[in-house]
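Every read-out reported here was derived from the displayed coordinates using simple, explicitly stated rules and does not represent laboratory data. Predicted model only: the values in this text are computed from it and were never measured. Cβ atoms are built from the backbone, for glycine too; each structure is taken alone.
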Structure 1
Amino acid sequence: MHGGNLAWAAEIAGCSPNSLLDLSASINPLGPPDSVLVAIQGAMGRLQHYPDPYYGELRAALANYHGLAADWLLPGNGAAELLTWAARDLDLSANSQPAAAYVLVPAFGDYQRALQSFGVTCLPWPLLASQASDRAVSELGLFNADLSFPETAAGCLINNPHNPTGYLLAAQDLLPLLERFSLVVVDEAFMDFLPPSQAQSLIPWVTEHPNLVVVRSLTKFYALPGLRIGYAIGHPDRLRRWQQWRDPWPVNELAVAAAIAAVADHEFQAQTWQWLPPARQALWDGLANLPGLYPLMGAANYLLVQAEQSVLPLQERLLKQHRILIRDCLSFAELGDRYLRVAVRTNFENERFLTALQSCWPYHAE
């Protein structure tokens, strides 16, 4: 259900996980920032103490970063933990009716996991305005703007930029959802990859709409998946309720130190914004030049690619012959085995991948 399963991939490749080039997990190859590593080292002495259960210092740092009051933010054990409480809130928002929520699909598999945990029915809201198996996704009209929603639901859950397509939805297009649903949850795990002048975040609207929650992750942009750190932005009353639901101390001291340093590292942020567009374009060009592959240009640090053949043999060959891991899209029910998703890496790593891909694609059944 997730990228980055290096233990599984290494077993197929017959090598150490450290020997793999991982393009399956969309992690910033420039990180973690040096400032974060220094902060983690400096926090080692605090491991003998419990963290502040209210995370005052971290909330203040995040509040300063977003220009909000600290009680509008709630740190969590990665975005996944916070999505769990969002799902519970979606259940409560049903007001004794059968709980249901619209989810923009294709969707990250953890959304379904979270909703099912509280018996919330997932109602698909297709991102793609049309589907056709014989046409490349890059040729399809994107973003189904039909907001009629034929079935009654208490809320909706979307992510922006969208995973796995990379499509960036305009904030203005999402605002009507706030008039339609009791609770709107927007997962902005990849929004940091856009500079402020290009971002389409709904964070500026949170204080005006108590039914809006924005979830952010520090995993992707700052390359910290092993620390598990994210945060939610929403009305203080809602976040206090979430705090009461969960176990104490969900965020450890090393993650606290890392997050505070990360959001203050403006040099690293600017470096990433400068690196990503040309690296993504070069990777897109290389993929588009291969017959039978149709990459979709996106706004995040990954590319969704449609293929004329199943990508599963290709995934295996890249692992066994080149120790390169790509993400298949079997966990996205609307896509299937003729789609792959690749992370944008450094120029050297992207070239290594494209060279390996040229030797494996197209393939013929043996």
Structure 2
Amino acid sequence: MDPAAQHSVAIVGIGAATRQAVPGWRAEDYALAAARAALADAGIDKSQVNGLVTCKTLSGAGGDIVMGRALGLNPAYSATLDYGTCNFSIHLAAMVIAAGLADTVLLTYGTDQGSRGGDFSRYGNHDIHHGMVDAIGSMAALMFRRYQYLHGASEADLGAVAVAQRRWALLNPDALHREPLTITDYLAEPHYIAPVRPSDIAGFHDGGAALIMTSLRRARDQPHVPVRLAGMAQTAQLGNLANPDNYERRWMGDVADRALATAGAKRSDVGLLMIQDPASVWVLQMLEALGFAEPGGAGAMIAAGETALGGKLPLNTSGGHLSERYMWGWFHILEIVRQLRGACGARQVADLHMAMHASTMVAQKGSVSLFEAAL
């Protein structure tokens, strides 16, 4: 795709399903409810949608065939991503629109893993024979031990992430966790898998999210200010453990460089950063890998309030996965759209022009997207 093509693509509608579990609802029901909300937000009828991008949950639910039938769609283009965290789904939709395969694309995600008793330990990972019995907790503990070894970090540096994001959640009426959390409270928690505590790990939840993306030309006719995809980049670190220091995600710096280049922007232009955070150590690592903090300096940066309301780089302003809800990055994008629309109330970032979203798998893939309001 032409590096400038994403400048002509924008998000014009967003929708979220209920934040409470609905008895009897499946993943597809949450995705369907979110899709209807996104269509209403965009002020369009489903007959105007000719592209569909869906995302499977860890249980395998959420395919485009199921969602297409539920919505009554016969789109010109459809696809389901096995790992459709929102950045990857957005990038696919942008390429579909730029290639002329569809001009208005609905993106959906839904999960019922919370009410089905989901937890990360059920899914294991390829290192289970080495004691990695929890797909996120064990990995996070290993990663933070490495981080401590390299930088002399304390557990309070890790706790700064959870505490800061809880403060943002207190300003978000839709956040799941809205009880105050201090660093004293955090350090008093028993370890989940040492040195990681329960507040460092996001759990599975029920819910759904949806977006409507279209060409910027069409977007200007919609009721809300279009949120333009200003830049994007990805990487596939498929060598995994064969890649040096792979779990530190140092390669995300290159992804950010490429995304900023496609947007013609600098790091100083980013006024809001949303980092996918199934575990708090992801935030420390990625703040540094992305080039927003010095190696080993992310914890002190957060503890000093630099990522808080009024700080130089507001971070995970919805509360993130740790305190809002774990939705594979989808709610992070909804937060970015609301912030760029100026619709976040008490947590609104002042004078916001550009936002970045960064996401990774455990350590195999990474993506960065940049967004700006298309006034």
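Supply the structure label, taken from 1, 2, corresponding to mean count of other Cβ atoms within 10 Å over residues 10-17 with the calculated value 25.9.
That value comes from structure 2.
If mean count of other Cβ atoms within 10 Å over residues 274-281 computes to 15.8, which of 1, 2 did it come from?
1
I have 3.2 for distance in nm of label points 7 Å out along Cα→Cβ at positions 210 and 354, calculated from one of the structures 1, 2. Which structure is it? Could you put the intermediate results ahead of the total?
On the way: 1: 5.3; 2: 3.2.
The correct label is 2.
For the read-out distance in nm of label points 7 Å out along Cα→Cβ at positions 154 and 194, a value of 3.0 was computed from one structure; give its label from 1, 2.
Clearly, the read-out refers to 1.
Going by percent of Cα pairs over 40 Å apart, which of structures 1, 2 comes out largest?
1
For distance in nm of label points 7 Å out along Cα→Cβ at positions 114 and 218, find whichever of 1, 2 sits highest and give me its label.
Biggest value here belongs to 2.
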